[in-house]
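Some structures are shown below for you to check.
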Structure 1
């Protein structure tokens, strides 16, 4: 059930069989969300750390003026903020992009993990720091890159993250997002989004059909998109993970 999470954590350090058993004992029963259903909403009190098992989700905020902004995409194996239970209220919402399955680790089990399995706790802290690094890169991406670079950069990131979570071993991955969702996340209008994706296709960099996206020339795509995977901090697990996709 937790194979994608464990695969992701092992990018920091291997998990022992004892640690895997402990982690499996901490989790709650699976919760199934429908497409577009919120897992937790802004201003809710968080009591547990949620983990995406299947499907895709997004962190998002809605401004006072009603504008929607995606903050990140969550894929299987992603945990939602290890320290989230330290705050009184959520500052963003989390929503299922497609029908999805979640489990969670209650606050008292997280505290037990700190004491009984410090190596496992350190792996979760690493995962949280990578999430924060990814958010910083999203800010740079939206603020400082051209539209075609933003889009290509996002696709590169999602491929590397999918590889790290054991979701693909190839140059392609399942991406159940619509063009509109991708465009909104990158701050691009629907018309501009369509033009950018057409450009990426015409350049021979990607194909995106039936919710499957494939990058055809990794080195050229990285250069095209100004993508450097260092912010994902995956070199410990596999030094070739980001270089040889």
Structure 2
């Protein structure tokens, strides 16, 4: 990865008039603040990996790192489905499940930069063991990895029953966050959510309607992300600009 970055930056500097000014990164978490050390649950080889130092040395640029779902939250508010919205949850439902939260127009960070980790809300109290060590986390029940483990086939081959169940569990987590934080919008991207399509979104929104019944959370909606496959790259760019205070 680092050799690829070095090569790419060298090509840009030598072959175009563009001048790289910042490196923005979205990565799986958890991490220490600013991505000094990262330990993505789904990348066992990276435990307390010094990503910030390695990338800074490789690129020679100011480097800023965020959780990948928090990067998506920035992207969706900048150019995607949450433009103009001051309060929302952004989610990735893919190999894993992650999230980022924007309140009053500001991305929440938390003590170590891990705020918004919706994948570790408990949705099935006696459910499957999660990579984090707990049981019944959304990630352990609704991620592509989890679906493949309990069905014996890839998420792309999921039955209608599995798609409906996945949507319900995601909706359950979204309703919990909406009730806690006074939200009416969640946007979701990722191969599982977008691949499952309309039945997934219908099941998720039905579950949200059932469980978000407070005056301030009623009517909360789960919506497709607006950036498609470009979301992660736009998110990385947004992380870089945010780091430069642009």
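A short reminder: the numbers here are calculations on the coordinates, not readings from a lab. Predicted, not measured: the structure shown is a model, and the values here were computed from it. Cβ atoms are built from the backbone, for glycine too; each structure is taken alone.
Suppose mean count of other Cβ atoms within 10 Å over residues 84-91 works out to 12.9; of 1, 2, which structure was it derived from? It would help to have the intermediate numbers written out before the result.
On the way: 1: 12.9; 2: 20.5.
Computed on structure 1.
When distance in nm of label points 7 Å out along Cα→Cβ at positions 28 and 188 is calculated for each of the structures 1, 2, which structure yields the highest value? Before the final figure, lay out the partial values.
Details: 1: 3.8; 2: 1.9.
When distance in nm of label points 7 Å out along Cα→Cβ at positions 28 and 188 is computed for each of 1, 2, structure 1 gives the biggest number.
Where does the value 23.8 come from, among 1, 2, when mean count of other Cβ atoms within 10 Å over residues 164-171 is the thing being computed?
Working: 1: 16.5; 2: 23.8.
Of the options listed, only 2 reproduces it.
In terms of FRET efficiency 1/(1 + (r/R0)^6) of positions 4 and 172 (r between Cβ atoms, R0 = 41 Å, to 0.05), which of structures 1, 2 is highest? If you can, show how the numbers build up before the last one.
Details: 1: 1.00; 2: 0.55.
Top value of FRET efficiency 1/(1 + (r/R0)^6) of positions 4 and 172 (r between Cβ atoms, R0 = 41 Å, to 0.05), among 1, 2, belongs to structure 1.
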